[in-house]
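K.L.:
Take a look at these structures.
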Structure P
Amino acid sequence: MSPLTTPSTTLRRRSCLTLAAAWSLTTQLAGAQGRQALRISSPAVSDDWHARMWTVLKDQLEQTAPGQFDVQINLNASLFKQGAEPVAMARGNLEMATLSAFDIAKLVPEFSIFTAGYVIRDPAHLLQVFNGPIGQELFKRVTEKLDITVLAPIYYGTRQLNLRERRTVKTPADLKGIKLRMPGSREWLFLGEALGATPTPLAFGEVYLGLRTGTIDAQDNPLPTVKSAKFYEVTQQITLTSHLVDVLFIGVASKFWSRLNPAQQAKLKNAAQSAARYNNENRIADEQQLVDYFKGQGLSMTTPDVNAFRKSVQAAYLNSEYAKVWPKELLERINATK
């Protein structure tokens, strides 16, 4: 023991160190308890851009709002089944998720316009529509009816026709008699009919075998799905009809959103928009590269008269019951958005 150190000073130092450690632990626990739990539910698998974008959001929040959010990412529909997220958010059991136009249209009928063919032209048009006045108006209705605040639209993919056998396809008339696999809901079946084909409901898991055996003549999906599901192995042609530019929306429960201060809201919205940009850029790049990939696999890649398809399909919708719930002149405003 040093001449300057006595048992009492040693004891005091140990006490101070103990108090400092306890204070540090208390501060850490208080910080952890003060963080906002941000549970995210997604049906996406881990290697999908729609899954990876959540890590972008989490990383940005850790940088811009350190210690303020406890971001919990749940993939593969492990927390909630796809389509169950809006109810979970309204009940306070979930803070954030991606919502489809089909999900939203169940309670906001005017959103069904975005489930119709040839309404959105391409990813750039998608962003112009939803980041402008039309998006602001419709997102306000989502908040009012679903108690969900939309933070950003994201590009989900452009659906194309994938045919079992080579065929000249220029207009909807060229698809007459083609058994086109569609999901089983009436909205999807109507789209198949509007395209000029004979819509045939079939579960996604049965599509590969259906194409191989001839139960169906064609299927429609974005190009990344054609690759991941290996549909190119049992088809000979992809016709780039681009008949449905699909969109998802990053939404946050309004009850959670209202608990955040303005600075936190701004940081969360910026993080969501960064995540959306990450997804959009990578998905668009993937689709562009896949055209060459499928050519390399021996598929014929063709482009029809898209204007003829658009005119025919939009006319079919305007003469249907679906258009009755669309706000007056909404389709014209969307078409005019550049």
Structure Q
Amino acid sequence: MANVAQGAATLAVFLRAKDPKLKGISGASAASALFGITEPAIFGVNLRLRWPFFLGIAAAGVGGALVALFNVRAISLGAAGLVGFVSIRPQDIPMFWLSQGITFALAFVSVFVYASTRGRASLAGAAVEASEAAQAAAAGPAAAPASPVDVADAPEAPTPAPLPEGAAEDYYVTSPVHGRAIALADVEDATFASGMLGPGVALIPDHGPVVSPVDGTVIVAFPTGHAYALRSASGVELLIHIGMDTVKLGGEHFTPRVKKGQQVRRGDVLADVDWAAVAAAGYDLTTPVVVSNAKKLGGVEVEALGAVSAEAPLLRAHPREEALA
């Protein structure tokens, strides 16, 4: 139900979007979500626009209640989205389809109406840049206390130390993990490989925790511990996605160490990860690190490929003035 709801919400965004970039992202992401992979829709579209994400959650809640009410049961795991019926008991498939249809309709219609009224301005393009403003809107104080970007069970943050002198002029991004850096184009996930979420590199982790690659602020921290967005003191915004499809682990094998809004210094631990357990569960450990607001900068260069250690130079962004000089 959740896959279909997020897919339907993204499809509504696709039909109402005026911005070409948003239209391209939402079209591909809607198809992906409807067939089982929701992360492009969540990270690339709905969470940035905020209300489509919440409306999708509400629709999924209704669909989930119907599934429970009519005792729809699965006989296997694996399939999701529109093709999820292959995992359902044959006698329950009609009710499963009905629940999906209602979920799809609720999510699609509610987001379509939102996009045609109060959300019209954001779909024009101004609010869909992968920027701190968009990420902060998804994680900001206007969100409900139980927002999915809060880490309720993370340890209490210590009093932050002052950022180092010169942090506001530091455009370097260091490696958040020990391991091997590969070109983003070599990542199997097409959303990252195509650069849809921004330029960067991917890391094959070796060992150790995931640490902050910049001096700055955590602007998104998922309770599952599998993804973080940070904004450096110089204005570089990053998305770190730990492993592929690891949201499905529900936080198992991840121990978050930071909360949204927390100030961090380069090298501070964002999350402890049991890499061996994640790999044993069948998940790809590839960890993309992308600059999500590259269009507001003067360019992004890859500093290292191959073996890297945590806190070694990985990327270098350039301020827009350098591009104009």
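We did not get these values from a lab; they are worked out from the coordinates using the rules stated. This is a predicted model, so every value here is computed, not measured. Cβ atoms are built from the backbone, for glycine too; each structure is taken alone.
K.L.:
Tell me which structure, out of P, Q, gives 4.2 once distance in nm of label points 7 Å out along Cα→Cβ at positions 234 and 250 is calculated.
P.N.:
The value was obtained from structure Q.
K.L.:
Tell me which structure, out of P, Q, gives 0.25 once FRET efficiency 1/(1 + (r/R0)^6) of positions 202 and 282 (r between Cβ atoms, R0 = 25 Å, to 0.05) is calculated.
P.N.:
P
K.L.:
One of P, Q was used to compute P(r) over Cα pairs in 10 Å bins from 0, in percent, for residues 50-169 alone, and the answer was 11, 27, 26, 22, 10, 4, 0. Which one was it?
P.N.:
This value belongs to structure Q.
K.L.:
Now for a separate question. For relative contact order in percent (Cα under 8 Å, 6 or more apart), which of the structures P, Q scores highest?
P.N.:
Ranking P, Q on relative contact order in percent (Cα under 8 Å, 6 or more apart), first place is P.
K.L.:
For distance in nm of label points 7 Å out along Cα→Cβ at positions 34 and 306, which of P, Q scores largest?
P.N.:
If we compare distance in nm of label points 7 Å out along Cα→Cβ at positions 34 and 306 over P, Q, the biggest value is for P.
K.L.:
Can you spot which of P, Q the value 32, 58, 10, 0 was calculated from, given it is P(r) over Cα pairs in 20 Å bins from 0, in percent?
P.N.:
Derived from Q, not from the others.
K.L.:
A value of -15000 was computed for helix-only ellipticity at 222 nm (-39500 (n - 2.57) for each DSSP H run of 4 or more, over all residues; to 500); which of P, Q is the source structure?
P.N.:
P
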